Structure P
Amino acid sequence: MTADPAEPRDGAAAPAAELARLLDVHLDDPGLLDRALTHRSWAFENGGVEPNERLEFLGDAVLGLVVTDEIFHAHPDEQEGRLAKVRSAAVKTESLATMARALGLGRFVKLGRGEAASGGADKDSILADTLEAVLGAVYVDQGFATSYDLIQRLFGEVLADLAERGAALDYKTSLQELSAARFEVLPKYVVTDTGPDHHKAFTASVSVADETIGHGEGRNKKQAEQRAAREAYRLLIARSEAAETVS
């Protein structure tokens, strides 16, 4: 009896086949999904094997189109600016990395020894890029309809949540608008970092009109600034509501 190549061998499934089952998709060419999981560091260490970058490029475009189509039809009364914020929040690196972690994608990524040793399997950029490459592979192998269905399943709840979040889509922009309207000044950020290059932690503080009103920490500068802006924005809104109550 000949073994099915998609079945587990020695108690462990081939990564691409296991991921396909996890995503509930069928690929006629499993090699495409294997390539989608191949980081350039692994490709370099293994004789110039093709990495996932071309598939990532394609997957990014497919994801953007599907998300745009979804929010365009789901929110017929929203203006372009609002739709753009929802799309941006859904497809930004941090959001994609969060989705990839929920899928356990990091354990499937093929990394070079150095990248693996530096924690590459949990880096936002690598996880986000790999997820886009996987979407690109599905598109090449099975076409747009299957890709649309997969993205809809993965991102449906995320898009619904983002549509209800208002200022939370981009606290830095919301804080900037609020600060300019109330104080005629822009927020000022100070960011510091600690730790080795491969595992830095960032801390940000934000001041408005010379008063420091927000702090935040994150895996990168942008995340730390967003969290500081969130704290500052909420404080200013709370102060405004308190003032209205008193008056």
Structure Q
Amino acid sequence: MKAAFLAALLALGLAVHAEPLDEHYEFRAVHDADGIGKFYLGREIARVMGPGGIPWLERPERETEEQPQLVIDAFEIEPGQTIADLGAGSGYYSFRIAPLVGPAGKVLAIDIEPAMLEVIAQRARREHIANVTTVRCSARDPNLAPQSVDLLFMVDVYHELEYPFEVMTKVRAALRPGGRVALIEYRAEDPAVPIKPVHKMSERQVRREMQAAGFRHVKTVRTLPLQHLILFERS
């Protein structure tokens, strides 16, 4: 009887929870082809970009399309800080930030893909950059020590986290007093942003999810061409 009922729900495209039930998420049979069918606070989680996306991450046009220097300026990085780049990919931002923290600081390039981390490690060795360290994370845990990070940022990454509540709870514990989190996401509010819908987020949704994980909104930077930059601290 129960199996027949669940099958009927799936046929209708209604939410069905697998057992054991995860209280934070729901699963839907009908969903965006670019999503994973898992929803958090009403938002579908997007599929992750793998190592095959490195050329896109390192494309020359990114400089003009996204203006990454505006992002970095908004971070207000100081020498000696520890900065975590969660979902570092090819290290596009990590290597730009490394000179700002200086020899006394550290950039933690965090990713779930060993191939991505190897690309970063090879470049760090090749260019003799000693303050960029790779960190392998899991889907649930960024693998950071408690109170070890001054700023953690994610560029077009948060919407792909398979377990956003669990990851951000760990991130919250990893922040030092006064530590901040910055999420950079393509603007869902703007239909002119040429990104698939499941890979965009509205500011309202970002703030809702971060509040659920124990963060307080600090400010939103709206001067980027295609993205929001939304800053938070522990509430």
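Just so you know, all these numbers are worked out from the coordinates, no wet-lab data involved. The structure presented is a predicted model; accordingly, all values stated were derived computationally and were not measured. Cβ atoms are built from the backbone, for glycine too; each structure is taken alone.
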If volume of the Cα convex hull per residue in Å³, for residues 64-151 alone is calculated for P, Q, the one returning 103 is structure Q
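Using helix-only ellipticity at 222 nm (-39500 (n - 2.57) for each DSSP H run of 4 or more, over all residues; to 500) as the calculated read-out, with -19500 as its value, let me know the right label among P, Q. List each step's numbers first, then the result.
Numbers: P: -19500; Q: -8500.
So the calculation was done on P.
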The highest value of FRET efficiency 1/(1 + (r/R0)^6) of positions 24 and 128 (r between Cβ atoms, R0 = 41 Å, to 0.05) among the shown structures P, Q is in P
When distance in nm of label points 7 Å out along Cα→Cβ at positions 144 and 176 is calculated for structures P, Q, the one with the largest value is P
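Which structure, out of P, Q, was log10 I(q)/I(0) by the Debye sum over Cα atoms at q = 0.11 Å⁻¹ derived from, given a value of -0.57?
Numbers: P: -0.71; Q: -0.57.
Structure of origin is Q.
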